[in-house]
Structure P
Amino acid sequence: MGPLLVALVLTQPFTIERDAYGVPRISGPSASAVYEGMGYAVAQDRLWQLELSRRIARGTMAEAFGSDYIASDVSVFKLGYSDAEMETMLKQLGRDRGIFTVYTAGINRCIAERRANGTLPPDYAKNGFEPAPWTELDSAAICIRMARLFGNGGEGELRNLLLTYYLKGQPIGDKYLDAVDDLAWWNDPESPVTADLPPLPVDYPEKPATRVQTEAQLKALPPTSLFELLPAVRLAGMEDSRLVAEAHGVNYKTGSYAMVVSKERSATGNALLLGAPQMGHTNPSVVHEVSLSAPGLSVSGMDVPGIPGVLIGATKKLAWTLTSGVADMADIDCYSKVDDATYKLGESTRPFIKRNGILKVKGGTEVNVEQVRTTLGPVLLDSRVGKAVYVQRSVLWERELRGFNKIFSLPNQTNAKGAIEQMDVPLSFNFFVADDAGDIGWKYCGWFPERVRPYDSRFPAPFGPNWHRELFTFGPEVINPKGGLITNWNNKPVPWWPNWDTPVWGKHFRVTALRQSLPSGKLTVKDLEDAATRIAQRDEGSWTSFMPLIRKAITPAKFDGDLKLAASILLSYDGWNKTGSKSAVIYAAFISQLKQVVFVPKLGTFLSPQNLNLVIQTSPLDRALNKKTKVDYLDGRSVNEVIAKAFTTAAEGLIRQRGKPETWSYNPGGIRAPDGSVIPYGNRGTYIQVIEMNKSARSVAGPGVNETGPHSADQVPLNKGWTYKPMWRP
């Protein structure tokens with residue numbers, strides 16, 4: 001059931017109240033009127049951010065701001081849709097499209113009023129243009145971009161192919177695939193999961209490929225080069241667009257954590273929910289807060305400027321939150337080219353689908369751009385070396401808007417079970433819910449492909465479609481699990497779920513810090529809030545594996561002077577990365593150096609220490625020290641030997657850079673506030689809501705709800721104090 005839009009009469013009556021922090025509550029005689037009011041209120045609060053968001057999403061930044069934005073706009077065009085295609089996607093929503101229609105009307109109503117009364121954001125005049133009318137396609141483009149950032153996964157095949165090409169040239173030699181298996185592992189049974197559920201009676205997901213199958217697949221791929229792969233990897237990751245978005249306060253980052261407690265585990269008998277999407281910290285925030293009230297509709301929570309509806313929020317009956325699922329929903333297929341106009345799909349020859357456009361550039365020459373597609377998706381790489389194209393194929397292709405309507409209509413649900421059933425969506429999210437009866441639930445959302453076997457999904461599929469079925473609705477879920485607690489920080493969903501092409505889930509994962517931060521026994525709202533504070537200051541959990549090895553290998557008495565003190569400081573590390581900590585400084589430097597000592601002799605430097613730290617996670621480092629890897633990275637060296645060398649090198653480097661150990665002081669970083677001050681500890685939710693069903697609802701979304709004025713930074717003190725304000729009660 002969609003939002004209760006009983007009419008689409010535009011310019012409808014609504015009222016806007018604002019609480020002490022400026023958060024709007026829109027009330028009206030119908031849901032239709034309220035969603036129009038929502039668009040109006042968002043344009044009051046964030047009109048310039050709306051402008052930037054639609055330009056980034058639609059690839060028109062260079063038109064307003066010049067040639068520095070050409071790369072971002074070109075990447076958007078190469079992966080994007082035409083206006084006609086987005087219009088078709090909106091039509092597929094049926095009556096649920098109405099929420100976009102009235103929301104658009106509200107934004108335009110506010111634009112017209114602000115233009116008439118001279119209150120447009122000053123950035124328009126500064127940059128020499130005025131806002132064009134908002135369109136439903138603008139909102140659709142922002143939804144599509146958000147879906148690809150937060151609700152998609154996969155597309156790591158080109159990155160893994162790049163890794164393989166790099167490793168071939170390193171001392172590892174012909175054992176490079178063993179190293180690939182170590183660094184891009186299929187499934188780690190020690191990886192923490194959201195729910196310990198047994199496999200379902202279906203033949204999914206697929207099993208890992210054998211070495212023979214992997215070798216045959218890689219051999220069948222045409223030759224390419226690192227220089228061709230690097231820009232394609234960048235395009236697949238939307239890197240240019242992300243950088244522009246981060247610089248201009250628009251969604252650019254993925255993350256998020258959640259804690260949900262059932263009535264059995266709650267100290268008060270009420271279900272508890274803490275949701276914290278981690279979408280980056282900017283001024284203004286990339287998210288907004290709102291409350292909606294109409295007959296049949298009453299909800300408060302988080303929205304994203306440009307997108308109608310509450311994405312994370314609460315009603316009297318229900319509270320919910322989302323975290324990115326990191327599911328492998330997309331692949332890279334490789335097809336041979338016949339010529340510049342055609343390619344081979346199986347035994348048939350097909351024409352490329354080409355779309356041409358012109359990017360306007362402020363103060364510069366227009367740029368001609370071309371998007372090239374096959375019938376299955378856009379071309380990421382046209383390899384001149386291999387006379388082939390690498391094509392992105394995603395379950396989300398032309399389906400990005402499906403699922404948003406299901407989220408928008410969550411306020412209509414009255415219990416956890418119904419909400420779980422409703423969230424059959426193509427987007428890859430962990431969905432968490434609590435209801436007023438004390439029940440809780442989790443669902444791993446998404447539509448998935450069933451791939452052809454034998455096939456190694458870590459690498460591109462050569463010369464042919466690699467899916468049996470494009471849509472395979474399959475997601476583990478649980479209602480009221482034993483123990484009454486569900487926690488997630490984008491971790492692995494269930495034990496049998498593999499990494500596929502993105503080696504992220506291993507023994508060491510940040511959800512461990514979250515779980516260690518919660519006490520045993522009955523839980524309160526304060527316990528959840530305290531956990532959110534603690535996890536910003538804690539190691540991901542790897543220290544529990546490495547400190548016992550350090551204690552065996554490092555004896556302060558064997559060192560003199562500053563190294564002796566540095567050894568004592570390292571041995572005192574207890575997993576806390578608090579401001580001013582000396583042990584956190586040496587531990588971080590030690591782990592970074594240990595990766596180099598262990599892996600560089602076999603695998604090289606990955607071109608820089610920074611790249612090596614990104615590629616080598618702590619889980620393969622742990623396995624290498626315990627000789628659980630295919631490659632013997634110690635190569636005759638003892639664990640004590642490599643740990644001692646890493647410590648000495650790290651400590652000597654710190655002494656050169658920072659001075660004597662007694663002066664070391666850990667800086668955890670933070671969030672830059674509008675006044676130039678720093679909110680300590682940036683590892684927190686962009687928005688955090690804490691709900692105790694039947695009792696209280698609180699949130700924080702610093703720096704504030706407005707772009708300018710008194711409500712642009714009035715939540716900064718809340719962020720600094722790890723405190724929360726009351727939400728509008730549904």
Structure Q
Amino acid sequence: MSILRIAVPTPLARTFDYLPTDNLDIASVQAGMRVEVPFQRRILIGVVLEIVEQSDVPKNKLRKISRILDDAPLLSLSLLSLAKWASEYYHHPIGEVIATMLPTLLRKGSAAQPQLTTFYRLTGKGATLDLQNLSRAPKQQECITMLQQAQQGLEKHQFLQVNISPSVLRTLLEKGLIESYQAPAPQQASDANITPGVKLNEEQQIAVTTIKQNLREYQTFLLEGVTGSGKTEVYLQLIAHILKQGRQALVLIPEIGLTPQTVARFQRRFNLPIALFHSRLNERERLEAWLQAKNGGARIIIGTRSAVFMPLQAPGIIIIDEEHDLSFKQQEGFRYSARDLALVRAQHDNIPVVLGSATPSLESLCNVQRGRFRSLTLSQRAGQALQPEYRIIDVRGQRLEEGVSTKLLHLIKKHLHDGNQVLLFLNRRGYAPVLICHSCGWVAECWHCDARMTLHQQPQRLHCHHCGATRPRDVQCPACKGRQLLPLGLGTERLETAIQRHFSLYPVYRIDSDTTRRKGAMQGFVERIHDGKACILLGTQMLAKGHHFPKVTLVAILDVDGSLYSADFRAAERLAQLFIQVAGRSGRADLQGEVAIQTHHPRHPLLHTLIYDGYHEYALQALEERKQIGLPPYGYMALLRARARQRDNAFAFLHDVKYLVEKIANQQAQALGPIPAVMERRAGYFRAQLLIQSQRRSSLHRVLNALTLEISELKSASRVKWSLDVDPLDMY
């Protein structure tokens with residue numbers, strides 16, 4: 001008896017056994033295929049994991065599948081193995097893990113077929129046409145000439161590139177000189193499509209040579225290079241070598257905003273199909289990219305976090321740029337780390353991984369110390385670029401205009417007068433974070449969260465940045481009916497207004513998630529900045545990551561103080577990384593750069609360590625502190641979160657879980673809490689959390705394995721929504 005073991009996308013942490021249909025040839029079924037199955041009263045789409053001969057469920061209670069959706073596996077055995085590993089490590093249902101690996105259209109049952117492309121070719125009549133007959137229609141004549149040199153036909157965009165309009169094609173179709181047909185887009189790639197790279201400096205050459213020697217085996221390389229040191233050029237030359245071997249490269253980047261400039265640089269070097277995969281694509285575009293990667297048509301795949309699951313026909317290398325970035329960790333649902341899964345995937349495929357960063361995570365540096373990762377260093381900026389000079393601006397007792405000191409205004413004026421560009425960093429969007437009544441002290445708060453509403457001016461509204469709720473700006477105080485409602489604090493919109501008032505002769509580009517929401521907006525900003533004209537850029541951390549702006553000579557960090565003190569033990573690490581990344585946007589060409597830091601704490605030891613000793617020295621100190629107190633990466637954690645409409649329900653559940661941990665752990669792990677989340681109420685739910693930690697990873701997972709089985713039996717579990725976050729990066 002053949003039984004199909006299937007992963008079904010449900011919250012239940014198990015697989016489900018089904019019988020094949022009566023007319024199904026079981027030999028045609030393989031692991032990795034999608035199937036439609038009856039599940040309770042619904043029809044769901046699952047993925048076959050294996051074919052077995054026995055089941056724990058009696059045969060007469062097994063249901064039959066509805067139908068097989070695929071002729072061949074969509075997920076390779078390697079990806080299925082990765083899914084099983086991720087399900088076990090993150091203690092997440094295998095069905096939901098595998099669903100995460102598939103584009104939305106495939107989860108809905110769409111055919112795994114690429115969209116057909118329309119081509120144009122000559123008819124018999126057109127092939128024998130005397131071109132002189134079209135002497136009065138030069139565009140038609142040019143179109144026929146192009147098709148005479150392309151026997152397989154050409155796509156519409158190839159005509160548009162030479163200014164042959166669709167109306168010309170319609171005319172030739174009506175004359176019967178050309179015909180259209182549909183076929184999959186050709187995916188051609190050859191060594192001739194690769195432009196040679198620039199000459200590498202000594203450190204870059206050592207990095208490329210070292211990694212090239214290990215391209216046929218698993219090895220993790222930490223490429224630690226100061227900002228502007230040419231890490232991307234190292235990536236490009238490694239990828240060129242991979243492509244010549246007929247293999248594919250997967251490149252993970254942290255932000256969608258980096259996609260346009262990353263793709264542009266790759267396209268200049270490689271005239272090859274490049275697949276993009278990120279959340280701003282529509283469902284069809286994501287499926288097309290997924291299929292291109294699976295079929296081998298796309299030789300280079302560039303994407304954000306979820307691209308780690310992209311199927312590869314011939315995997316050759318995985319590159320993770322800005323490996324330290326928090327965005328590589330999924331914070332909702334299936335809480336995986338794309339960086340960590342990339343390492344496991346590379347082990348399964350026996351290929352190398354390159355982790356690149358100017359500010360590596362403490363976990364990666366610890367793995368270098370333990371001999372698990374191999375370190376490669378780029379200590380000098382590429383070309384003639386010099387490290388920027390730092391200037392601390394003590395704003396204690398100084399007059400600030402919309403958060404900007406007089407000294408900083410003079411600096412901005414000087415750099416603009418020299419024809420250069422200025423970048424102002426403020427990691428807070430909106431106009432003002434607080435709207436307060438001057439008469440009675442009332443503050444505009446979110447009705448669903450323990451948070452204040454942020455005032456936005458364009459359009460004018462109050463916006464909660466935690467749950468997304470919006471409402472019109474109050475025109476009078478709800479408490480005292482007064483009309484003196486004042487905005488307090490500084491956001492990017494307010495800063496933009498102040499800067500435009502002082503520097504009206506220069507363009508000001510505000511770059512945050514509000515101004516880049518529209519498709520193509522970020523690319524438009526980048527193109528205007530690269531024109532090289534003197535201008536002012538201001539924005540949030542979107543500006544801090546990976547951008548290359550050669551004419552930026554002044555970077556100013558306006559509000560560093562808010563991050564110097566925090567209850568989160570990772571806060572200092574994140575501040576240090578962001579500080580160095582932002583500062584690294586300055587002086588990246590042959591112009592001397594300058595970094596100005598406004599602060600009320602000019603003698604803070606973290607600032608002095610970063611400025612005078614550098615990030616690496618800070619990281620060594622932080623690692624030693626973590627080691628002494630047993631925090632990650634020297635200890636291991638899981639965070640159990642619970643939320644409920646009633647506060648007591650969340651705490652009752654976590655107290656029950658804590659009792660289970662104490663019973664199971666046998667002193668190999670401990671549970672701390674429960675405590676309220678820092679923002680206890682969010683989107684109408686009360687939130688609490690329980691921290692489970694151990695000095696051994698194996699002990700932690702042994703406890704979690706037993707715990708997840710018993711949690712479902714708790715009566716209190718039915719009154720809450722809970723989630724488990726293994727290796728949490730966001731503790732609050």
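Where a number appears in this text, it was derived from the coordinates with a stated rule and is not lab data. Everything numeric here is computed off the predicted structure, so don't read it as measured data. Cβ atoms are built from the backbone, for glycine too; each structure is taken alone.
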With Rg/Rh (Cα atoms, Kirkwood Rh) derived as 0.96, matching label from P, Q
P
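Given that relative contact order in percent (Cα under 8 Å, 6 or more apart), derived from a single structure, equals 18, which label among P, Q identifies that structure?
Values: P: 18; Q: 11.
Checking each candidate, the match is P.
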So if we calculate mean projected area of the Cα convex hull in nm², for residues 307-626 alone for every structure here (P, Q), which label has the highest result?
P
Computing FRET efficiency 1/(1 + (r/R0)^6) of positions 123 and 323 (r between Cβ atoms, R0 = 30 Å, to 0.05) gives 0.35 for which of P, Q?
P
